[in-house]
Structure 1
Amino acid sequence: MTKTTIPVHLDINGHHHELQLEPRVTLLDALRDRLGLTGTKKGCDHGQCGACTVHVDGERVLACLTLAAQVEGRTVTTIEGLAREGEPHPVQAAFLEQDAFQCGYCTPGQIMSAVACIREGHAGSDDEIREYMAGNLCRCGAYPHIVAAVRQAALEVAS
């Protein structure tokens, strides 16, 4: 029995990729298994933990719930695409400075959500940050440091 594939053209982190994929392949699996972009993590694979958060046209999405074919013609940014000219994104730098990770598994998804949180103006208070970041779970419980990192990065981006 042959598997049906379709051509899928993806723009990821400024690079164009042409793939032959089964229509049911998720963006997460295309990133990790077909393109070797393993920064985006597979956590629950059910859209409940946020470890697979990426940006599609600047909006955060859960890559485990998004089919790769759905993002054809759109711009995808993963954790690997945030740094510019060798310099970490302000949120990445703040996560390091605030020690906002323990095991680090959730960190890429947390950072991608934090970037969106700040860009969309949801970093006005600790409560607002916690509410907006609620879809990203940290099993180690680094939440106070994550909130501090988002607050720090929001101040740096605003200045």
Structure 2
Amino acid sequence: MRIQGRVWKYGDDINTDYIFPGVHTYVLMSDEEMGTHAMEGIDTDFTKNAVKGDIIVAGKNWGCGSSREQAVKCLKARGIGALVVVSAARIFYRNAINEGFPVVICPEAVETTQPGEQISIDFDKGQITNAKGVYSFKPYSEHIQSLMQCGGLLPYIRQSLAE
């Protein structure tokens, strides 16, 4: 799988309240509606202007804070293609896998990527290409790639049971 998109860049310690504000957590809403609130705790430009296929690039400890899965769901529903980070909070990373939302750990790419530039991610080769070069990351295992291709853990289980 390969994607290309425009970069939204953020710093370190972007917590789940920034990604999906807690005030919305217990309000029943569709995934699509959740997507309209993505990043509104920190970036109103993102809330107004992010489009399907955009890529978020950020520093260390992305998704720290609560374990709310809405922080992943809102980004996926918004159409964000992937997240490239220095590091991610373990619970956010696991929620992302469960939701079929790709998170790439690649500090070198984060350091050289600029906001607004176009980058591409080749998940099979484990490579990110930006204006400054090509950077390698550890690709997902075959099993995790299967989860991603199905759209997450629940669709994967449904497909497996149907077979």
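No lab work stands behind these numbers, since they all come straight from the coordinates. Keep in mind that what you see is a predicted model, and the values were worked out from it rather than measured. Cβ atoms are built from the backbone, for glycine too; each structure is taken alone.
For mean count of other Cβ atoms within 10 Å over residues 69-76, which of 1, 2 scores largest? Let's see the in-between values first.
Details: 1: 16.8; 2: 24.5.
For this comparison of mean count of other Cβ atoms within 10 Å over residues 69-76, the top structure is 2.
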Checklist entry - A value of 1.7 was derived for distance in nm of label points 7 Å out along Cα→Cβ at positions 53 and 109; which structure in 1, 2 was it taken from? => result 2
Checklist entry - Of the structures labelled 1, 2, which one yields 2.4 when distance in nm of label points 7 Å out along Cα→Cβ at positions 85 and 101 is computed from its coordinates? => result 1
Item to check | FRET efficiency 1/(1 + (r/R0)^6) of positions 5 and 77 (r between Cβ atoms, R0 = 25 Å, to 0.05) derived as 0.95 - corresponding label from 1, 2 | outcome: 2
